[in-house]
Structure 1
Amino acid sequence: MKSFKAELLLPELMVIADRAGEMVRQASAGTRKISYKGRIDLVTETDMAVELMLKEALGTLLPEANFLAEESASDGQLGEFTWIIDPIDGTTNYAHGLPLVANSIGLWHRGRVVLGLVNLPLMGEMFTAAEGKGAFLNDRPIHVTGESEMQRCLLATGFPYAIEEHLETVLKHLERLLPLAQGIRRPGAAALDLAYVACGRYDGFYESALNPWDTAAGLLLVKEAGGLVTEYDAAREYAFGSKTILASNGIIHAELSRLLCEA
């Protein structure tokens, strides 16, 4: 596949994502069966069912690709083509009946993410991006904000599942940023947060201890919408395995980086 064009897969990928979203919508009307991977890290039967469907459908769409997915066992290896999927990002929200949940699908090809899709099935929004082709919300072009003053910026963050290990740092960052920004939100779904940076609802987002399936699709959305994604240290490019992620409109990136690194 010498002349692979990721954007050609996008129409079929959107159909597959809509199937995943419909599964979430139907299941949300019933009783959720929940089990726990950790003290506050849970999984529902819908997570498992959606992941199975996605792996089957995406395997047909691009048979040569392997998978890196949240709920199934994986050795974490990225191949030439790898689908990186989170069947339900925001499972805790879903389990409690909150609509802030996402199906997140990214396609890795030769060292980078070339397709990204974040579907918010309970909110009727689908964010898509193909490398070099821009970012879209329900087929309409989206862009990051042009805000440069921190006091006018709305930021977002998230809290790691192993909160006891990160609590001191989380509180330091909140203490540093809350007095300076217009506000900080914590929806509990990193894929949604990154999509919201891409479409200009947030000016910046930061979080630590995330996994590739949390960020793969969203980081491409932000980049294609004109934003910037790094580690907290803006001199370090974000990569899978990075302990931190900072996404912004690019204009406030250096200031956010400094504030996070100084805290």
Structure 2
Amino acid sequence: MDIGTAKPGKDVLAQVTHYFIGNKSIHQPYDVRDFEQDALDLMERLFKEHELLILTGGSGLYLDALLKGLHEMPSIDPEIRDKLNCEYRQFGLPYLQQQLALLDPAYYQQVDLQNPQRLIRALEVCLGTGRPYSDFRKKRKSPRFFRSIKIALDRERQELYDRIDRRMDEMIRQGLFSEAERLYPYRHLNALQTVGYKEVFGFLEGSYDREEAVRLLKRNSRRYAKRQLTWFRKDPDYTWFHPDDWEQMLQWIGDRVKEGDDQKD
């Protein structure tokens, strides 16, 4: 999944030590709770050698899980998820949306309705417990052994969308369609239910031509970016910068680190 996930190249990986890059098989079940625990274990080791660590990514849910902690959720019979996955493949995303609107209208108003994994997770809790998923989503923060300085990057909307389109053109030139074709036999796995692969799978199944697949790749990538921005803007702890404002970012980070050091003293 090197191209479709925009895995950093060897030159980038050689410049600074990265973690959790290419460390899991697509066949290996892995969710946000696994990530939370793995990342906490890793950070506990790394903070023995380093004062500062950089956590970077686009998934707000995974970042929040690590920085704030997850809500306590009940254990659910895996057969319920298997059944929901089968229904998703058979009836599509609108079916999951309709079921969630019936079983948990409160969470339906909050969730990313284009994300089948989130919908299935909510539905399996509703069906497995007989209670709305939103009942279990109690706001609480878990104590952490580190302090966070939170930065978000933003561009003028048209500039951002133009860059996304150019980036997708480059991924296609690098061989995205060939990579997706190799992964096609495993398209039912959760790891492949993502923007960048689903659109090519539709082309491979004959649902539309290559030109339409490229259009959908760009459109859905732009929509995903918009959802990311919406997520992060709900968190007042983030300070926003344009990516070109490098000196200002460094100054701001330095000031926040110094403030933390002064508090320790």
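A value of 32, 26, 18 was computed for semi-axes √(5λ) of the Cα gyration tensor in Å; which of 1, 2 is the source structure?
Label of the source structure: 2.
Tell me which structure, out of 1, 2, gives -17500 once helix-only ellipticity at 222 nm (-39500 (n - 2.57) for each DSSP H run of 4 or more, over all residues; to 500) is calculated.
Label of the source structure: 2.
Given a value of 3.1 for distance in nm of label points 7 Å out along Cα→Cβ at positions 145 and 161, point me to the structure among 1, 2 it was derived from.
Only one of 1, 2 returns 3.1 for distance in nm of label points 7 Å out along Cα→Cβ at positions 145 and 161, namely 1.
If you rank structures 1, 2 by mean count of other Cβ atoms within 10 Å over residues 81-88, which sits at the top with the largest value?
Sorting by mean count of other Cβ atoms within 10 Å over residues 81-88 in descending order puts 1 first.
For which of 1, 2 does relative contact order in percent (Cα under 8 Å, 6 or more apart), calculated from the coordinates, equal 16?
Answer by label: 1.
A value of 12.4 was computed for mean count of other Cβ atoms within 10 Å over residues 89-96; which of 1, 2 is the source structure?
Going through each structure in turn, the value belongs to 2.
Please compute mean projected area of the Cα convex hull in nm², for residues 121-232 alone for structures 1, 2 and give me the label with the greatest value.
Checked 1, 2; max of mean projected area of the Cα convex hull in nm², for residues 121-232 alone sits with 2.
Given that mean count of other Cβ atoms within 10 Å over residues 153-160, derived from a single structure, equals 12.8, which label among 1, 2 identifies that structure?
Of the structures listed, the value fits 2.
Each reported figure results from applying straightforward, stated rules to the coordinates on display, with no laboratory input. All figures in this text were calculated on a predicted structure; none of them were measured in a lab. Cβ atoms are built from the backbone, for glycine too; each structure is taken alone.
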